[in-house]
Structure P
Amino acid sequence: MPGWDVASSAAALELAARHAPMLEAAVGVHPHHAAAMDEAAWARLEALAAEPATRAIGEIGLDHFRNLSSPEAQSDAFARQLELAARRGLPVLVHDRDAHAEVSAALLAWRTGRAQARGVLHAFSGGASMAERLVAAGFLVSFALPVAFRSAVGPRAAAVALPAGSFLVETDAPYLGPDRERRNEPTTALRVTAELARLRSEAPESLVHAIRGAYDRLVAMPSTDRPPR
């Protein structure tokens, strides 16, 4: 469960604590909310990131489709949170909308010289070449229900091109649901997995095993490697 601002990040941690180990929490500031952050808010986010139950930094990234925060504020927040993730030894959950080149450049630069830097491009909307480049650098991509739509040419091509164990599935609930009337829910992930299996001509069971392994590797970090609080 990602946060999108400081309050929702704290709420994600509280909800994860009530439903452990079924739910796990990430803390972060979505690009839509980047402009609302002041130094006091950044200090609170730092404290949340230091909580032992925090498993990732997210949802962070760039959104140049809506630009609810200025591109400059988004870039600054993205950079600060990438550095926060590096200090805490945590993966990042990345939002990318109409910012493929900028997000790719930022992640590849962040990864350089950091063997433990890792993360996932959530609700992936790029193409096969972008996905292959980021996977080669150690990142994962995550597919949501749009991969089942013929109009999603880039994600569908990426789904076929990527090796097993390099991608995840998700719902992005409550958004990206089956239609306008039906709320998104966890079973959407089954539909995504079934479509990926069909595109890749694989058995769904083997795909699920590879996806689970990819997720475990994403969030795993030996305690000796985790920076102290």
Structure Q
Amino acid sequence: MAKKKKHNRKLNFQEFVNSLKRENTPRIIDTKIERQYFLIVTEGEKTEPNYFKGLTSQLPDYLVQVEIIGEGANTVSVVEAAIQKKGERKQQLLQPDYDEIWVVFDKDDFLAQRFNSAVQIAKNQDIKLAYSNEAFELWYVLHFQYLDTAVNRFQYIKILKEILGDYKKNNDQMYQVLQEKGDESKAISWAKKLYKELHVDNPAAEKPTTLVHLLVERLNKFK
């Protein structure tokens, strides 16, 4: 009787997880999990990068590698920077392409047309969105309370100071603070609720909303 050949193939992380969930899955021999490569380009130079560095420090390097760039730009400029970085990566023959590219930016007081243009350009380029309307701090606030009132970033900061006793915008320990004192699962649930209630296919008008939870959930899958 001929010996059965071993099957050698690579699975990406999600395929590996799905294979564990399926019943009566044939045994896979010599399976290698393929590392995923993410790029996150943010509007802020410190606030958002510090948060995501805190999150990604919890992830196993053999499963995912995340490059975080604090662009210090806004809306369309952030998306353009991500597109440029995507092109540069393709020119680096010894580096794998990014599996996923995410942009993180705020509506703030930028023109609605510019904000919506950034959203559309990103979608056209297969770049994933984690924007906030009005500000990234909404994501922080949702760790403690549901807020469906359209307020500005200064009011978010005031709320955070009242809750935490102190809040510094560029705190490099903010991810840890939120994990210890807040509730990430509630933040995700409340972010989804806001988007469901306010979504009208016009991102600039959907206030307050944040899609940061989409990126957080995606990265949490690698924990």
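Quick one: Rg and Dmax of the Cα atoms in Å came out at 19.6, 75 when computed from one of P, Q, so which one is it? Walk me through the numbers on the way to the answer.
Numbers: P: 16.8, 51; Q: 19.6, 75.
Structure of origin is Q.
For structures P, Q, calculate mean count of other Cβ atoms within 10 Å over residues 42-49 and state which one comes out highest. Don't skip to the end; give the middle numbers.
Details: P: 16.8; Q: 21.4.
Of structures P, Q, the maximum of mean count of other Cβ atoms within 10 Å over residues 42-49 occurs in Q.
Which one of P, Q has relative contact order in percent (Cα under 8 Å, 6 or more apart), as calculated from the coordinates, equal to 14? Walk me through the intermediate numbers first.
Working: P: 14; Q: 21.
For relative contact order in percent (Cα under 8 Å, 6 or more apart), the value 14 is produced by structure P.
Where a number appears in this text, it was derived from the coordinates with a stated rule and is not lab data. None of these values were measured; they are calculated from a predicted model. Cβ atoms are built from the backbone, for glycine too; each structure is taken alone.
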